[in-house]
1. Identify the structure, out of P, Q, R, from whose coordinates distance in nm of label points 7 Å out along Cα→Cβ at positions 9 and 169 was calculated to give 3.5.
2. When mean count of other Cβ atoms within 10 Å over residues 73-80 is calculated for each of the structures P, Q, R, which structure yields the highest value?
3. As an exercise: distance in nm of label points 7 Å out along Cα→Cβ at positions 33 and 49, calculated from one structure in P, Q, R, equals 1.1. Which structure is it?
Structure P
Amino acid sequence: MSEKTKGDVSPSSASRLLHPMHTVLVSCVGKSGKPNIITLAWAMPTSINPPLVAISIAPRRHSHGLIEETKEFVVNIPTIDILKETLFCGRVSGKDHDKFKESGLTPLPAKKVKPPAIKECVAHLECKLHSQFTTGDHTIFIGEIVEAYADTSIFTETYNLKKAKMVFHLGGNEFATLNSKVLMPTLKAQSN
């Protein structure tokens, strides 16, 4: 086996060592009622009981202020089928653009929150703001999931990766999807 060389990575780029990361579209709405979409790769579950999900947004982003105003958001799960729309929603500001109209994505009335869900996405987590805190140059918004639903032809207990090609962000404008091969390793019983 050959020895591999490991090079230094600048601390400002170190977060990319955690990529690829699952990409989501977060829809939100301010008090004005105009909905917006932000593309994020910094999202993760944080609790099962209560069901909580965290998203990380820079304060300069338009969606940051909208979530602070209404204290609600929807985490929508896109597939590779809407990759261009996903990139678009991450590259233009909702201050200057109507992202639903310009991207061609369709707002659907949510079941329990004000922001709409995104029809073209395969799953949705409707959230009410549980808490938020500042972490350096971003704010972590913790949402309590008050409603969740998914396309049943793609998701039962897990995603069917042959049908749903999830979007993963590598960095910049680069994305990937998963191979549909599912691995299920077994471990030998260990004695204590």
Structure Q
Amino acid sequence: MKTHPEATAFSIYRTAAGFGALAADADGLVAHHLPFGAPSAAAARQLAISHHPRATGENSLTAAGAALLVGYFAGERVEFDLPLHLPGCSDFRQAVYRLVAGIPYGTARSYAEVAAGCGSPQGARAVGGAMAANPLPIFIPCHRVVGASGVLTGFTAPGGVVSKRELLSMEGALFAERGTLIEAGSFRL
């Protein structure tokens, strides 16, 4: 199990999809556990405690982030303008996370586009690895990164690709009958 011992605070929030948990340290948000895997507040609290053993409850940053997430999952267009802290990430992953954090609501980019935007045009697989390790989904909207043909791949959160599709649908994406993304803002096939 991946732990984040640097986290000193966490908040639990509730959405129609379940209960999520958000953790922070003194420098910013460090982890977000999507609500798709926790059916109760107790389950989300246990998840937060198991991943963040040094966290001692909520602080103003996690409370503010949780409030934004509640709005986001209610279908509001939310600006996630909170400090993120990503200790131990390589320079490449930091660049990927910065670029992906800037993908606007309701749009998508391919793994290859993200790689090229980070100065590594052959780095689509490395972008996939960074997305799989993303500790702050939604804040770093990895669900907005898709295969070049619009295929939804590589979502490691609870629910997998189904959750990715739900998030993109909530943001207005359109899908072909076979499940590939055909339009999401500036991403069109």
Structure R
Amino acid sequence: MKIGVYVGSFNPVHKGHVRIANTIINNGYVDKLLVIPTLSYWDKKGIISLEDRANMLKFYETDKIIVDTVYSNLQYTYQIINALKERYKDVEFSLIIGADNIVNFDKWMHYDELLELTLIIAARNDIDIKYYLDKLNKKDKYIIVDIDDMDISSTKVRENIDNEMVLRRYLDPKEIGYIKDHNLYKE
């Protein structure tokens, strides 16, 4: 079995995240995809509760796309992967990342362990993914997923939280309702 691991803050999850997950599943790159929201990243500010982010992610859950918070408390991606390897035996894991992450991948804790996995990289913002893969000496076990119209970021959504037009463009109506009902992203 092939399991994709999609780790991130998802603060909030937007249509780009959903499109990446669905494209990976629909193209058969993995059999199941675990979406793991993290508690906090060292460089992230203004992250809402894990519970609220997980609740919004669950709007997109299917039999093949599963929201998993069991390892959300682990600080580093390599720790999450190692814990998953203990939990799931005889599984081939892939790590799903956006192209913006490949630029500084060599700064990730124990990135060399992560390079042993198949990397599924969502193309974004005209980043030369192959340049960075060469720099990392990653010659095989990677898939570049081209997603149209990927100029979406959670930061842009948060910055425009009062702009209904922006929210409708980037978020599902159920998620917009959840954000409003729970008064999220208000300073």
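1. On the way: P: 1.5; Q: 3.5; R: 2.1.
It must be structure Q, since only it matches.
2. Values: P: 24.1; Q: 13.1; R: 17.1.
Result for mean count of other Cβ atoms within 10 Å over residues 73-80 over P, Q, R: largest is P.
3. Label of the originating structure: Q.
Read the figures in this text as sums done on the coordinates, not as results from a lab. Remember, predicted model here, so these are calculated numbers, not experimental data. Cβ atoms are built from the backbone, for glycine too; each structure is taken alone.
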